[in-house]
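Down below are the structures I want you to see.
What follows is calculated from the coordinates using simple rules that are stated; it is not laboratory data. These numbers were taken from a predicted model, which means no experiment stands behind them. Cβ atoms are built from the backbone, for glycine too; each structure is taken alone.
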Structure I
Amino acid sequence: MLDDREERPGVMFSDQELIGIPHRVVVGERSLREYKLEYQGRRDECSRLLPLTEALAFIAGMINQQQ
C-alpha cells in the first residue's frame, strides 16, 4: 500500500497499524541522502535502516519467513 496523503507520518503510521500492514517501508528524504530505506515489521519494537543495495533482498526474506 502506498500512502502518499498530505498527512503527518504519525497519522499514516497509526492508520497502517489499524489496517494490520505487516511490513512498513519508509522512503524519506533524510534516509535517501544516505542511500537507505527504513524498514519496520509489525512486531518489531523499532525500525532499522537498510542500505538500498540490500533492501529488496532483506524485505523479500522477511516476507518469505512469514509464509
Structure II
Amino acid sequence: MNDTTTILVADDERAIREGCHRVLTSQGYQVLSAENGQVALDTLTRNSVDILLLDLKMPVMGGEEVLGVVR
C-alpha cells in the first residue's frame, strides 16, 4: 500500500508549477501538474489526488470553475 500524498498543482505559470514540484517532492509528496483547469480536470479523471492547489485565474478554465466541477 502506498501512503504517499498526491498533490495536483494547477497554474498557468510554469515557474510556479516547477517551484511547487521541487519543494513538495523534496518533502516526500507525489506531485502532478496542469497548465490550466481543463488539463487539471483531465488529470483528475486518470489519477487519484489528495490535495488540489489551484490558481484562480488561468486560461481555458480557472480554479473556481474546476472546484465547481469537482465538487
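Here is how the numbers come out for the structure above:
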{"read-out": "If P(r) over Cα pairs in 10 Å bins from 0, in percent is computed and equals 19, 51, 28, 1, the structure in I, II", "value": "I"}
{"read-out": "Structure responsible for 20, with relative contact order in percent (Cα under 8 Å, 6 or more apart) calculated and labels I, II on offer", "value": "I"}
{"read-out": "Comparison of I, II by distance in nm of label points 7 Å out along Cα→Cβ at positions 27 and 51 - largest value held by", "value": "I"}
